[in-house]
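Given below, in the form of C-alpha cells, are the structures.
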Structure P
Amino acid sequence: MPQTILVVEDDRDISELIQYHLRREGFLVQAVLDGIRAVETVAEGGIDLVLLDLMIPGMDGLQVCRSLKQRPKSAGIPIIMLTAKGEEADIVSGLQAGADDYIPKPFSPKVLMARIRAVLRRADISVGKDPLRECGDVVLDLPKRKATVGGRGIPLTTLEFDILEFLSRAPGRVFTRDQILEGVWKEGKFIIDRAVDVHIRALRKKLGRFEDLIGTVRGVGYRLKEMEP
C-alpha cells in the first residue's frame with residue numbers, strides 16, 4: 001500500500017513541485033499551507049511522514065513539530081524539516097523540537113526522495129525473530145516500535161526509538177558518535193556530531209528518573225547500562 005506524505009509548505013510553487021516528485025515516486029500526497037491545518041490533518045490519521053517547512057503561518061514549523069511529537073498518536077510519525085534556514089543553530093533547533101531529518105533549500109529532488117525513503121526505512125525496520133527486547137528496566141516492542149521503561153510507556157520519536165534500539169543491541173558497550181550516526185542515520189546522515197547529542201538529551205528527558213540508563217563516556221560516546229544480576 002502506498003505511503004502518504006503530508007507536505008506543509010505555504011509557497012504554492014514549491015509545494016506543487018514537491019508533490020509532483022512525490023507522486024512520481026509512487027507516494028500518496030496531502031498538502032496544507034499552514035501549521036494549524038497540519039496538526040489537524042495529522043490528527044485525522046493516515047499520515048506516514050511529514051515534510052514540514054519552518055516558516056509557515058498559523059503555527060511555525062518548530063511549534064508544529066513539538067505539538068506532534070508531544071502527542072502519543074503522532075509521536076512516532078517521522079518529520080523532515082524543509083526550509084531555507086540552513087545554519088547549524090537552526091538545524092539544532094529543529095532536532096531539539098523532534099525532527100528526524102533536516103534538508104535546507106534549495107534542494108535536489110533526488111536527494112529529497114532519497115532522504116524520505118531513508119527515514120521511512122528507519123521507521124519500518126525489520127525486527128527478526130525476537131519482537132521484544134529487554135534490557136533491565138527498558139523493554140522495546142520492536143514490531144510496534146514502542147518503548148516501556150520501568151513499566152511506563154514513553155512516546156518516542158522515530159530517531160529516539162532507533163537510538164535506543166541501537167544501544168540496546170549491546171548493553172554495556174560504548175558506541176562512539178560516529179558509530180551511532182552510521183548505525184542509525186545510515187543514508188543521508190547529518191554531518192554535525194551534535195545531532196547525536198541533541199537526540200540523546202531528548203531521550204534522557206523522556207526517560208525521567210531512568211535517565212541514567214544511558215551513560216556518557218566522556219570523550220568517547222554513549223552506552224546503555226547493563227542489567228545488574
Structure Q
Amino acid sequence: MAQELAKATVTLLDGRESGREITVLFNPAEYSVEYSASFQETAAPGLSNPILQFVNGNAQVLSMDLFFDTWTSGSRANVIDATRPLTDLLSIDGTLHAPPRVRFQWGVFQFVAVVERISQRFTMFRSDGTPVRATLTVTFKQYRALAEQLEEPRRNSADKTKRRVMESHDSIWLMAAREYGEPRFWRVIARANDVDDPRRIEPGQVLVLPPLSADQRREVDDAAGTA
C-alpha cells in the first residue's frame with residue numbers, strides 16, 4: 001500500500017487567527033537551514049590578525065522555494081489569491097502589533113519562526129496578463145521566547161570565575177581581550193592575582209580571571225580617561 005504524501009504546512013501560533021493552518025500547494029523540492037554566530041574583532045599590537053571574541057549566537061534561518069500553479073489545476077484563477085495566505089504573514093496583526101509567530105512543519109521537521117522575507121516571482125500569465133504560476137522564495141527566522149532561552153544551562157562566560165595558564169606566547173593584555181573583549185581590562189586580572197608588574201608573569205603561572213562587574217568596568221574606564 002502506497003504511503004500517503006505528507007504536505008508541508010504553516011500554522012499561525014498567535015494573533016487573531018491563531019491555530020489557522022496553511023497547506024502548501026506543492027511541497028518544496030528542497031530547503032536550507034542556516035546557522036551563524038557573531039564575533040567581535042579586537043586589534044592587538046604585534047598580531048597579524050585580530051582577536052575574535054564570541055558575542056552571541058544568531059537565530060537560525062530556514063529558506064525554501066514554494067511553487068504555485070492555478071493553470072494546470074484547471075481553475076486558471078489569479079495565482080495571487082493562492083499565495084496571499086503566505087504573504088499576509090508579513091502583515092502586522094492588530095492584537096500583537098507585529099506579524100504572528102508561525103510553525104513550519106513537514107513530516108517530522110518543525111521550525112518555529114517568524115516570516116522574515118518573501119520574494120514572489122510570476123512565471124506564467126493568461127492572455128489578459130493575469131498571473132497563474134508563481135514561485136515564492138520564503139525566509140523564516142527562528143523565534144525563541146526569552147523565558148525559554150533563560151531556562152537553558154548557562155555556558156562558560158565572563159560572568160564566572162575562571163583559571164587560565166599563562167603561555168610563553170601569551171600576555172595579560174591578550175588574555176583580557178579574549179575573556180573580557182578589551183585589552184584594557186588587564187588591570188582586573190592583575191589585581192585579582194596580586195601582579196605588580198604584568199610584564200614579569202612567568203609562563204606556566206595560573207591566573208584567576210574573576211567576573212567583570214559593572215563597577216570594575218567603570219573603574220577601568222575612569223582610569224583610561226585620566227591616563
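Can you spot which of P, Q the value 84, 48, 38 was calculated from, given it is Cα extents along the principal axes in Å?
Q
Highest-scoring entry among P, Q, by mean count of other Cβ atoms within 10 Å over residues 45-52, is P. When Rg and Dmax of the Cα atoms in Å, for residues 77-132 alone is calculated, the result is 13.7, 43; to which of the structures P, Q does this value belong? The structure behind it is P. 1.9 is what came out when distance in nm of label points 7 Å out along Cα→Cβ at positions 5 and 37 was calculated for one structure; which of P, Q is it? Going through each structure in turn, the value belongs to P.
Of the structures labelled P, Q, one was used to calculate helix-only ellipticity at 222 nm (-39500 (n - 2.57) for each DSSP H run of 4 or more, over all residues; to 500), giving -11000. Name it. Clearly, the read-out refers to P.
Values quoted throughout were computed directly from the atomic coordinates according to the rules given, and no laboratory measurement underlies them. Keep in mind it's a predicted model, so treat the numbers as computed, not measured. Cβ atoms are built from the backbone, for glycine too; each structure is taken alone.
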